[in-house]
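Multiple structures are listed underneath, in structure tokens.
Throughout, read-outs are computed from the coordinates displayed, never taken from laboratory work. On a predicted model such as this, the values are computed, not experimentally measured, just so you know. Cβ atoms are built from the backbone, for glycine too; each structure is taken alone.
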Structure I
Amino acid sequence: MIRAHELTKTYGGKTVVQDLSFTVRPGTVTGFLGPNGAGKSTTMRMLLGLDAPTHGRATVNGRAYAGHRAPLTQVGALLEARAIHPGRSARDHLLALALTHGLPRRRVAEVLELTGLSGVADRRVKGFSLGMGQRLGIASALLGDPATLILDEPVNGLDPEGVLWIRTLLKSLAAEGRTVLVSSHLMSEMALTADHLVVIGRGRLLADTTVDDLVRGSGGSSVRVVTPQATDLRRALLAERPRGQITAVAPDTLEVRGADSTHIGRTAAAHGIALYELTPHTASLEEAFMNLTQDAVDYQGATAA
């Protein structure tokens with residue numbers, strides 16, 4: 001289990017993480033999300049004892065990371081996959097890590113096989129592609145067979161097969177009862193991988209909830225309706241539900257919020273209104289995320305004219 005309690009970090013008078021508290025529980029994949037500059041990397045570094053908090057406390061499996069006698073067997077971490085001596089082979093890199101914790105050589109062979117690197121285990125890391133380096137970083141995180149994993153952008157550089165592999169791996173590790181915290185900018189992948197979400201913006205907690213609840217609470221559900229009697233249908237729907245939101249996106253097309261397809265269809269039938277299209281739309285995680293963080297983005301591109 002991972003606990004962050006009122007974490008605050010200030011650099012040179014600038015506060016990048018402020019009063020941040022959350023818990024990552026075993027048995028779930030928790031997505032750690034936020035815009036660029038939100039403080040995700042700083043928070044992960046504080047969880048791992050690489051940065052000391054200005055205020056607050058972070059624990060992993062009941063104690064500070066540095067308090068574990070054999071950290072690799074408690075917490076597997078991936079913050080920078082290419083932070084590896086380029087002259088070493090993948091096998092030697094993992095062996096060096098294993099020796100620091102008294103792990104057997106067979107465990108090195110196991111994680112090389114698990115991550116698909118057995119065939120290149122004796123190649124120097126400097127010749128690895130971005131995806132291969134990422135797999136080696138994940139192998140390092142898994143080396144101690146830890147109960148907790150903290151992974152920063154683990155799918156970065158992976159091909160589609162690799163993305164599917166890491167998604168399946170993370171889900172299987174959580175199913176074993178492990179604690180998994182993973183950050184990513186790929187909302188579509190988080191929607192498929194994560195069960196729970198912790199979302200921050202400008203160093204503050206914005207949401208600590210499930211994926212389904214975040215999407216449902218974003219108010220992004222709507223129904224697209226195409227009818228030659230758009231004005232009549234709008235009038236009929238508002239008569240029944242005055243607080244509904246109905247937007248005319250074209251002369252014959254309405255976007256309806258606050259009523260589902262069944263209700264709209266029944267109302268149209270009761271008033272003899274022909275419908276050419278009735279298409280429900282549920283907000284994606286990306287849309288929900290954008291709505292939640294729109295006021296916490298430091299750098300926004302201009303919209304094309």
Structure II
Amino acid sequence: MSDTIEATGLTKRYGDRLAVDGLTFTVEPGRVTGFLGPNGAGKSTTMRLVLGLDAPTAGTVTVCGRRYPDLPRPLHTVGALLDAHAVHPGRTAVSHLLALAQTAGLGRGRVEEVLGLVGLANVAGRRVGTFSLGMAQRLGIAGALLGDPPVLMFDEPVNGLDPEGIRWVRTFMRGLAAEGRTVLVSSHLMSEMALTAHHLLVIGRGRLIADTGIDEFLREHGDEAVLVRAGEQDRLARVLRRTGAELSAHDDGLLVRGLTAGDVGKLAAGEGIALEELSARRRSLEDVFMALTGDAVEYGVEYGVGA
């Protein structure tokens with residue numbers, strides 16, 4: 001049985017609102033799959049459908065070849081963190097995990113093991129209500145790991161964390177994938193996904209926009225440009241425009257599309273124009289994401305894209 005998450009024509013409608021619209025994808029083991037989309041795109045709804053918390057209006061989704069309600073030992077098959085705050089604040093970390101463990105026939109030893117894995121062993125007896133957001137996220141990850149499942153799902157695990165916490169989550173997720181697990185991570189932090197994910201699923205308004213490796217995604221959509229600065233910038237601009245290159249202002253220089261850095265350097269040298277800077281640039285994952293999903297946001301504002 002393959003340790004995958006597979007959706008086919010997955011659709012969810014709430015009254016007149018179509019939250020998930022015919023999604024078909026496979027999340028493979030051995031890599032971190034970033035699940036990206038604007039707020040309201042359907043990421044959390046899709047995860048709830050995977051975990052059987054909502055029933056699809058149409059289509060199917062399976063984990064390791066079975067619907068979640070049909071899994072004989074679900075905690076041993078898929079672990080999930082959807083809401084780090086979904087813990088009674090009066091419980092201690094260890095008592096919260098013990099309650100989860102008992103539903104799956106696991107003992108205190110496994111609870112202590114996962115607390116150690118996420119760095120919470122020294123605060124196991126503290127009440128969760130006193131935890132910082134980062135500690136709460138770690139506790140949620142510990143809960144997902146209890147049954148040592150091959151499939152793991154995390155909804156916005158770095159939301160609100162400080163840089164140290166974000167780095168820890170990134171390293172931990174990639175370590176889980178390196179063990180051969182299937183790891184699905186939703187996020188709206190594009191800079192972090194660029195460092196964490198091996199593969200991307202991008203959705204907007206519930207529809208699949210991209211299903212590809214992150215390197216392929218950037219190669220396909222992240223057009224290259226050249227940043228150039230020169231003392232005779234106006235003259236250089238005229239020379240470059242004669243070639244048909246596309247120019248735009250960038251800081252105090254020019255961003256050139258349609259020519260390589262070598263091309264720009266040769267043209268400048270041929271005209272005797274001294275360059276102060278010449279560097280190749282590629283659009284970031286965030287730039288590409290905004291370009292692809294700009295028409296798929298749920299709410300817009302006058303001077304940009306809304307939350």
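Computing distance in nm of label points 7 Å out along Cα→Cβ at positions 138 and 234 gives 6.0 for which of I, II? Computing distance in nm of label points 7 Å out along Cα→Cβ at positions 138 and 234 on every structure in I, II gives 6.0 only for II.
For the set I, II, ranking by Cα Rg over 2.2 N^0.38 Å, for residues 162-241 alone places I highest. Tell me which structure, out of I, II, gives 4.2 once distance in nm of label points 7 Å out along Cα→Cβ at positions 2 and 98 is calculated. Corresponding structure: II. State the single structure among I, II that was used to calculate mean count of other Cβ atoms within 10 Å over residues 130-137, giving 17.5. Only one of I, II returns 17.5 for mean count of other Cβ atoms within 10 Å over residues 130-137, namely II.
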